[in-house]
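S.K.: Have a look at these structures, which come just after this line.
Please treat every number below as a calculation from the coordinates, not as lab data. Source: prediction; values computed, not measured. Cβ atoms are built from the backbone, for glycine too; each structure is taken alone.
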Structure P
Amino acid sequence: MKEEVARVSLYSNALMVVTSIHHVYGAVIYNTPWRLHVLMLSIPVIVFTAVGNNFLTKGEVVWKNLLLLLYWSIILLFSVILIGGYEGVYNHALKNIFYFFGASETILARMFPPSMYVMPNDFLFELTGVMQAVIFVPLLVQMSKLSTKLKGTILALLG
């Protein structure tokens, strides 16, 4: 299980670093300081994941099952669902697919309202946004492997 934890940590932290860069860059180029809010999520997740990884891969830990459940839950909620799935896949990969394959302005405006979204106009911003979806794929694979190994532990703690 240590190998799965190490890989999940690697991909989760890579995703959070790319997300941080993406949002800082977007805040600057679009003059939208509200984009910096993601740092209040990404930085604590990076720190928690690094510390959790260290404890979970380097020997015995008191309350190991509880730490595993907390570690798994934080990465699932923040890295997999919110950042990888919503931010990376929906906000960027899907937006770029629709945009570059010629979806109508009506569809684009309905799915990606101009008050919240900017249509592709900056290569680095879009690249870092889509990279979130790219990193999401191996993270999802590794989380699936970890979840399979943790199934009994998670059920025991929840039930």
Structure Q
Amino acid sequence: MTGKEARKVVARNRKARHEYEVLETFEAGIELKGPEVKSLRASGVSFQDAFARVDQGEVWLHSLHISPYEQANRFNHDPTRPRRLLLSRQEIRQLHAKTEEKGLTLVPLDIYFVRGYAKLTLAVARGKKLHDKRETLKRRQQDREARRAMEAS
């Protein structure tokens, strides 16, 4: 395939774009064990309260729930164990500097496979206030109504 490789999206964190204002995104690899990869391919993942943190020059993904793979029985791992994200040193330094700023956090947006490798889109984000969420919903509703009016005429 030329240009961009095919991305098979496994799961999206739909709540993230509602709860946070995404400022910048990064693509990171995920360090996984064998049964976790099989479970990911079967879409056995939940982003409930997942976040990333920079610790001692490494980026770790916390609270991402990858369901145990049934056929792996005793070889399964803890479903919510911290997983290391694979980024370049320069990207890690950037992320560390940005998360030191007040109110910024690292939020996973989606997990997908590219050429057999599991990848994660990581966002540097700022939490939205309630009035920001309402404003976003209002704008979305207005856009939807405008599209309908254009289609009707």
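S.K.: Thinking of P, Q, which structure, once volume of the Cα convex hull per residue in Å³ is computed, gives back 119?
M.R.: Considering all the candidates, the number was obtained from P.
S.K.: Then there is this: Comparing P, Q, where is relative contact order in percent (Cα under 8 Å, 6 or more apart) highest?
M.R.: Looking at the calculated values, the largest one is P.
S.K.: Thinking of P, Q, which structure, once P(r) over Cα pairs in 5 Å bins from 0, in percent, for residues 6-53 alone is computed, gives back 4, 14, 23, 30, 18, 8, 2?
M.R.: Among P, Q, the structure yielding 4, 14, 23, 30, 18, 8, 2 for P(r) over Cα pairs in 5 Å bins from 0, in percent, for residues 6-53 alone is Q.
S.K.: Could you figure out which one of P, Q the value -23000 for helix-only ellipticity at 222 nm (-39500 (n - 2.57) for each DSSP H run of 4 or more, over all residues; to 500) was computed from? Could the numbers behind the result be given before it?
M.R.: Numbers: P: -23000; Q: -10000.
Traced to structure P.
S.K.: Taking distance in nm of label points 7 Å out along Cα→Cβ at positions 46 and 78 as the criterion, which structure among P, Q has the greatest value?
M.R.: Numbers: P: 1.2; Q: 1.7.
Top value of distance in nm of label points 7 Å out along Cα→Cβ at positions 46 and 78, among P, Q, belongs to structure Q.
S.K.: Moving to a separate point now. Taking 2.0 as the value of distance in nm of label points 7 Å out along Cα→Cβ at positions 118 and 134 derived from one of the structures shown (P, Q), identify that structure.
M.R.: P
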